[in-house]
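Engineer: The structures come next, written out as structure tokens.
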Structure P
Amino acid sequence: MPRMSATAPLALPPPPPVQSDWALFLDVDGCLLDFADAPEAVVVPEGLADALARLSRALGGALAFVSGRRIVQLDALFAPLRFPSAGLHGLELREAADLAHVPDAAPEALRQARDAAERIAAGYPGARVEDKGIAIALHWRAAPAARASLEATAAAALAQLPGYRLQYGNCVVELRPAHADKGQAVQRLMGATPFAGRLPVYAGDDLTDEDAFAATNALGGVSVRIGHREPTYATHTLADTAALRAWLSEAAARLGARA
């Protein structure tokens, strides 16, 4: 894997305008949507779903979500739209709008870890344990004091879960299987219709997106960091979620008019 850039945020240029021969991959939380204290509290801004639908049509369907959420959650957020998606950091994969590859059921040790984490979270109002089936996410965005206890609980559980890893993100740590990541999800989607043969472009904001940045770069594509987190493999940057949405809306209007 290439070395992460140590450059200052302003050294990364903004991405070029979206082109009709791109395959566009979008992280969701903290990238396409603003963070909320609870995962179910995020808001899809007015007009965003319509812009994504128009942009997807202009790209021949080559627009996909790559998220830590489950695919069923992504579908609920953007209903009635259904895009190709990678959920749970690539553990779930849907190359088209109708067929998803879903991982096996969670091991008993993970359910025990979930119960232990829920007992910890109960002592910190605002802390949350998100059950993702094959994975769990421990959130402390609304309860920063819970961080140390939740991280310790996750680390202790990891010893009982061979084949699992800890995945750190923005105010969250996840216990998840180690055999997939967002970079592998991009590579697999790029081998499927309608993504194959296009230029991959990935936008993300978090540490979990660095694997996808690296994979996109290796394929000769464009990697776009949202925000100013350092270090990064990204080659381009946009300041925040609003800047990304404006970039996508401009592309939807321009390419949609051509289509």
Structure Q
Amino acid sequence: MPRYSDGSAGDADYGVIGSGYATQRQPDPRIEALIWSALGDARTVVNVGAGAGSYEPHDRYVSAVEPSASMRAERPANRVPAIDGTADALPFDDDAFDAAMATVTIHQWPDLEAGLAELRRVARGPVVLLTFTPEVPERWWMPQYVPELFAVEAGRMPPIERIVAALGAGTRAEVVPVPSDCIDGFGQAFFARPERTLDPEVRRAMSAWSFVEPDVVERYETELGRDLASGAWDREWGAFRSLAAFDVGLRLIVAD
């Protein structure tokens, strides 16, 4: 797959959608705690497809790899600078790190198995991934309003079984319930706050929306906006506002 002008190596052009990404996609501390725990006692960690640096540990030595110049520029001052590189050709020696991590990025990798093999090659210890299932595990309102978006996601997200098989024995996948007040602005995080998804800036930090036709986006805004204003959404889906957490398909995969 050819890289975009800013270096983006996956199917999404972060030169177009990456501005402001770090503002919308803040690491949620509850999800962060699960990732850091999975890293165990690793003191050196490589973060591949590192983006703006969400979920990188602050108390360990981190090397970050990110092909998009736009996303490297989004990294806050308290994150290490990321080097330009792709998952399938990491510029590190074998067993260079105690652990490797990749959060919500593997669906962007042109060669998934090659990238996972590289993570396994450069890490002496655990490989920790955060990703989504291609299927919607539980019925909820957003796939009903914009099924096209979830059809896009289903075609992008690799099956969990494929990831586990590539990483081999000792790999486990865990459900990560998403809290209703999650501060990481991926699309599924707003299951209890539908109004937020009407904001174009919020949606711009969700790469799947960049593949949805403008008329579908317009229909979504019109129909959801209308149903929120009339109370129809709350009559059918209002129970979601009171959920503490929900399984939106987020999974933590750990290969020890």
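Engineer: Out of P, Q, which has the highest value for relative contact order in percent (Cα under 8 Å, 6 or more apart)?
Structural biologist: Max of relative contact order in percent (Cα under 8 Å, 6 or more apart): P.
Engineer: Given a value of -0.50, -0.70, -1.18, -1.29 for log10 I(q)/I(0) by the Debye sum over Cα atoms at q = 0.16, 0.19, 0.26, 0.29 Å⁻¹, for residues 35-90 alone, calculated from one of P, Q, which structure does it belong to?
Structural biologist: Derived from P, not from the others.
Engineer: Given -0.71, -1.16, -1.22 as the derived value for log10 I(q)/I(0) by the Debye sum over Cα atoms at q = 0.19, 0.30, 0.32 Å⁻¹, for residues 115-162 alone, which of the supplied structures P, Q does it correspond to?
Structural biologist: Q
Any read-out appearing in this document is the output of simple, stated calculations on the displayed coordinates, not a laboratory observation. Nothing here was measured: the structure is a model prediction, and the numbers come from that model.
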